[in-house]
Each structure stands twice: as structure tokens, then as C-alpha cells.
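Quick heads-up: structures coming right below.
Nothing in this text is a laboratory measurement; each read-out follows from the coordinates by a stated rule. The structure displayed is predicted, hence computed values, not measured ones. Cβ atoms are built from the backbone, for glycine too; each structure is taken alone.
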Structure I
Amino acid sequence: MKNLALGSFVLALAAPATTVCAQDAWPAKPVGIIVANPAGSSPDIITRMMADRLSKASGQSFIVDLRPGGQGIVGASAAVRSAPDGYTLFLGTNASMVMNRFLLKDFPYEPERDFVFAANVVDGAAFTIAVNAGVPVKNFPGLVTHAKASAGKLSVAIPSINAEILARWFNHQTGMNAPLVPYKEMSQSIQDTVAGRVEVIVASHPSIKPQVDAGKLRIIAVSSAKRFPDLPDVPTLDEHYPGLVFAGWWSLVAPTGVAQPILQRLNREVERVLKEPAFVERVRSFGFTNGEPMTPKELADRARAERVLWERVLVKELGFKPM
């Protein structure tokens with residue numbers, strides 16, 4: 001299989017092109033992938049697994065370069081400043097490529113101007129909405145009814161900015177107006193929900209799975225467009241409130257100016273990685289789904305459509321102010 005993979009990559013590199021020889025020979029040296037997350041995070045682990053496969057297929061090293069900080073600003077800025085030669089890539093997310101422009105006052109790059117898309121990696125990086133086992137609701141509409149009847153006494157733990165966005169959005173859409181309780185640490189938010197100090201938590205499935213399995217928390221909804229494969233009986237928010245979908249994505253992007261043949265090769269090779277059963281299972285272990293095959297143009301179109309969506313939701317509906 002390794003020889004077949006290498007052969008397919010070499011054939012791809014040998015395809016006719018009108019670009020210069022340096023582009024035809026890509027990759028002729030190690031390729032860096034900047035990840036704006038800390039060591040041990042799910043983006044770090046999944047990108048390293050992908051990089052390993054790309055290295056074996058191409059015969060050149062794909063090296064993960066961690067640049068955490070500034071809600072993705074540090075990593076994205078480093079990628080923007082790099083040469084547009086295909087040797088520096090960035091793991092762009094819906095946050096760094098779309099949403100942060102509406103949340104951060106000092107936003108030093110323009111995604112649509114400064115980056116081009118290469119390949120989809122992960123879709124469905126979504127949240128679960130779970131309740132303390134003692135809360136007498138079985139589904140999300142039941143939670144809305146219970147929250148309205150509680151007159152502000154039912155609260156929601158939000159351990160991240162994305163959890164806050166989703167909670168504020170479903171508060172707005174449903175009129176439940178549950179108080180939001182921010183946390184700096186995921187572990188403390190889970191402990192307080194289990195203990196009943198707050199009744200609801202917005203969190204990833206893997207982070208609360210032990211408490212769910214132990215019967216201490218109950219998942220009543222997921223924020224993805226489709227039901228989680230591991231939670232087939234749990235409805236999406238969209239099933240009850242159409243359009244209420246919050247699911248992150250990760251894509252490989254490059255500085256504007258990278259040649260189209262390089263982007264197309266990356267797209268093909270990443271698509272091969274996404275079909276590997278071991279990679280599929282690893283992505284699922286984090287509560288995500290593999291990215292659907294999409295062309296660079298389709299990825300750019302998705303980002304533009306989401307920019308329109310999040311400008312409406314964040315700015316016009318929820319009143320977020322850049323900080």
C-alpha cells in the first residue's frame with residue numbers, strides 16, 4: 001500500500017503543467033503546517049496524523065508547527081507572512097477564517113484576501129447540550145419549556161467562547177433566556193453541572209462522555225447539521241429550530257499566491273487520507289467527522305457563505321462587540 005500511495009503521488013507530481021519547474025517538483029523540501037493550538041489538543045493530534053500520511057506518500061516531511069495564542073491570531077499571522085510557495089500551510093478553522101473578524105478588535109489579516117483554500121480536513125466539530133441527571137427534561141424543547149417556567153433560575157455552563165456563542169444563540173432563538181455562567185476550565189464546568197450548581201452545560205461529547213456513561217449527565221441535543229454517529233438517538237437543535245446549527249470545520253489553507261497545481265495536489269492527497277479507516281476512527285474519537293471532499297473553490301464559497309451568516313447572527317442578532 002505504501003508503494004501504491006507513493007506511486008500515485010509521484011504520478012500526480014509528473015502531470016503536465018504550465019507552471020515553473022519549482023512548482024512541478026513540489027514538494028522538494030519539508031512542508032510546514034501551522035496549527036494555532038497547543039500540544040496535545042485535538043487539532044494537534046489529528047494534524048500530526050494527517051502529516052504523517054502525507055509525508056509517507058510524498059517522500060518529504062510534513063511538519064506540524066504549533067503557534068497557539070490570540071484565538072488563532074498568532075498562527076494565522078505567521079502563515080500570512082510566509083512565502084506563497086506551498087511550503088507553509090495553515091490549519092484554518094471556521095473561527096480563524098470566518099468568525100474572529102466579528103469578535104476581535106485587533107484582527108490583523110483578511111481571510112478572503114490573504115488565504116486560499118486547499119483541502120477540507122474535519123467537519124462537524126460540534127457541541128452537545130447536556131443536563132444534570134436531576135433536571136426533569138428529556139429533549140431540548142422540554143428544556144426550553146422548563147427554563148421559561150423556572151423564571152431565570154435554570155443556568156447554563158459555558159466553558160469557552162464558542163459555547164457562549166451557541167448558548168446565546170439558542171437563548172435568542174427560543175426565548176428561554178437562561179443565565180449563562182462562564183468558566184475558564186472545562187473540568188470545573190463539568191463538576192458544577194454534575195453537582196447541580198448549574199443545570200445545563202454546552203460542551204464537546206468526549207469531554208462529558210464519562211459523566212454521561214455514569215448517568216450523571218444526560219445529552220438532550222447536538223449542535224451539528226446531522227446527528228452524531230455515536231449518538232444516533234439524540235436529535236440536533238436544527239430538527240427543532242431550523243437553522244440553529246453550530247459545527248466547526250478545519251481546512252488546510254495557504255497564503256494567497258500559491259500555485260493552483262499545488263493546491264489541487266494537496267486536495268487529492270488529503271482526500272486519500274480522509275478515506276483511511278484508522279484516520280476516520282481517530283477523528284470520530286474526538287467527536288468530529290471527516291471533512292467531506294470539497295474543491296478549493298467549494299471551500300472558499302463555504303467560508304464566504306458563513307461570513308454572511310455569522311455577521312447576521314453575531315453582530316445583528318446577538319450584538320457581539322469586538323474585544
Structure II
Amino acid sequence: MRLNKRTRMWIAIIVAGLAMESWAIYTLRPSGGRWRSEAMVKDEPAAHALYDQMIATLRCAQSLSYKLTYSSPGDRARHYLLWLKKPNYFRVEAIDATGAWTGTLVGDGNDLWVYWPGDCPGIDPEDTDIPKADRSNRYMTKPTPLGRHSIGHLVHELGRGMGMPIIDPSTFHGYTDSLQPYVNGVASRGTDKIRGEDCDVIEISIMNAQRTWYIWLSQKDHLPRRLKQIIRAIGTYVDVEEWSDVTLDAKLPQERFVWSPPAGWRQWVRPDPETRLLKAGQPAPQFALRSMDKGTIRLSDYRDKIVWLYIWRSG
């Protein structure tokens with residue numbers, strides 16, 4: 001049976017409390033009771049200085065462009081092409097696992113513009129009043145105040161499974177991601193070569209190693225060439241990124257950061273979730289999910305009872 005939009009929204013609410021990341025690359029399953037002491041690192045001032053130098057390089061650069069590639073065993077690579085320019089310009093082009101262009105983000109200094117080839121990926125064909133013929137030639141726009149927007153959180157608008165970068169590109173524009181206050185240790189892991197470049201390797205512990213980053217920092221420009229992220233929750237989730245074609249402080253043409261909708265294009269606004277809530281007295285769709293203790297949660301078991309949904313997200 002095909003689930004409609006509202007059913008999927010109810011399931012998503014529960015899933016948010018049971019799963020932490022939907023875009024993990026692959027899963028290991030170590031004992032949850034022993035990882036903390038083994039994975040936590042003691043802060044080393046010299047290694048922490050390398051991490052701070054990376055952030056400072058991003059903040060102080062006048063322009064930056066690079067290709068970001070992430071992949072996993074058994075899956076094909078996805079790519080972002082990024083161009084960043086001070087004070088508040090950016091362009092991100094996304095290429096999905098099939099090698100197809102999936103969409104573009106353009107920041108013109110004041111506003112974000114998002115557009116796609118073909119149909120707008122945010123329009124659910126099973127739950128929309130928009131005719132098929134009107135789902136293409138669409139765009140989104142929203143304000144991007146300096147230092148208060150996150151490209152990392154905007155890339156989901158590109159659709160087709162494009163994931164959030166490990167280092168938020170908006171760090172370049174002065175944004176500080178919410179994980180930074182929880183960095184509690186940075187340690188050196190020696191040196192390595194990535195595509196012939198000498199790199200310093202550091203390990204960053206976040207939330208007492210609930211999340212760990214490994215970053216290969218080029219000794220030439222102090223920017224990443226490889227990143228590995230490990231998230232420890234019910235399972236252990238690993239992401240790997242490669243940075244290539246890194247260019248710092250090059251002259252980028254202003255035309256790259258300008259876009260306006262062509263004639264005949266229409267703006268698409270994401271529907272407010274409140275408009276899709278069930279009305280009082282309307283039956284909720286039946287579903288069953290695996291619980292954290294590997295049991296089963298059935299909505300029907302709670303009929304005529306008050307249900308408290310505790311939605312959480314960790315590191």
C-alpha cells in the first residue's frame with residue numbers, strides 16, 4: 001500500500017526520535033557501552049592550533065572555490081562545486097550519484113536563489129494540487145543575512161539525496177555551526193599525503209566523541225583535502241569527503257553570483273507543515289516501527305491514550 005504525505009509525516013516524527021542521521025554512509029555496530037572512553041581524545045594545543053588555523057583561513061580568505069566529493073562503499077560518488085566570495089556571495093552546483101546536475105544555489109549578497117533541472121524536487125507528486133505540467137521551471141528564494149545563513153543546511157533543497165557537508169561552507173562568510181561549542185578535544189594523528197600534497201592529520205572530538213572528525217589539512221594552505229566523520233548513536237555512521245581543485249583568493253567573476261528567474265518561471269514556496277496536521281478528531285494513520293530496544297511500536301497500542309513524542313537529536 002502506498003503511503004500518502006500525511007502518513008509519511010507521522011512516521012517521520014517517530015523516526016526522528018529513533019534515528020539520528022538519515023544520510024549515513026555505512027554502519028558498524030560496536031558496543032554502545034564502551035565507545036566513549038576509547039574514542040575521546042585529550043586536547044593537544046598544537047593540534048588545536050591547526051584546527052583554529054583552518055577556521056581562520058576560511059574566515060580571512062577573500063574567495064575560495066573547490067570540488068567536494070563524498071562517497072561510500074557500494075555507492076557512487078556525489079559532488080558539489082562551490083564558489084565562495086566575500087562579503088556574502090556563493091554558488092553551489094550539485095551533481096548526484098548518476099552524474100546528473102541536480103540543482104544550483106546562488107547567493108547574490110542579499111538573497112538565496114535555488115533552481116533545478118526538470119521538476120522541483122520539493123513538490124510531492126502524491127500530495128499536491130500542482131498539475132504535472134506546472135512542476136518544472138520553478139525556483140525558491142529567501143534572505144541570506146551575512147553570517148546568519150548556513151549553506152550546509154540549504155543544500156537539502158537541491159534534492160536527490162544530496163547530503164550536508166561536514167564543514168559548513170558558510171564558515172567562510174562568518175557563520176559558526178552549532179557543533180563548535182561542543183568541540184572538547186583536538187589531537188594530532190601525524191602527517192599523510194593526499195594526491196601528492198603533504199597534510200597534517202588531526203582528530204576532533206565533539207560532544208565527548210559522540211561525533212569525531214578526522215581532517216587532512218594541506219600544509220600549503222591549511223585547508224582540508226580529506227575529511228572523515230564518525231557519528232556514534234545506535235550504530236556508528238561514517239561519512240568521507242574529498243576536497244579537490246582548491247583555489248584560494250583567486251578572482252571570481254561577479255556574474256557567477258547573479259541569477260534571476262527566466263520569463264515564465266514561477267516561485268515555489270515550501271508548504272507550512274501546520275497546514276498538513278490532522279484535524280482534531282481525525283484518525284491518525286496506522287503504522288508500526290522498530291523501537292530503540294528492538295521491540296515494536298504500534299500506534300494502535302496507544303488508542304485512547306495520551307502520546308508524548310519526545311523528539312531528540314544528538315551530536
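Structure notes:
- Each of I, II could give P(r) over Cα pairs in 5 Å bins from 0, in percent, for residues 250-305 alone, but the derived value 4, 17, 26, 23, 17, 10, 4, 0 comes from I.
- Which of I, II leads on volume of the Cα convex hull per residue in Å³, largest value: II
- helix-only ellipticity at 222 nm (-39500 (n - 2.57) for each DSSP H run of 4 or more, over all residues; to 500) derived as -12000 - corresponding label from I, II: I
- Structure (I, II) behind the derived value 23.6 of mean count of other Cβ atoms within 10 Å over residues 114-121: I
- Origin of the value 13.8, where mean count of other Cβ atoms within 10 Å over residues 146-153 was derived from one of I, II: I
- Comparison of I, II - label where FRET efficiency 1/(1 + (r/R0)^6) of positions 82 and 202 (r between Cβ atoms, R0 = 35 Å, to 0.05) is highest: II
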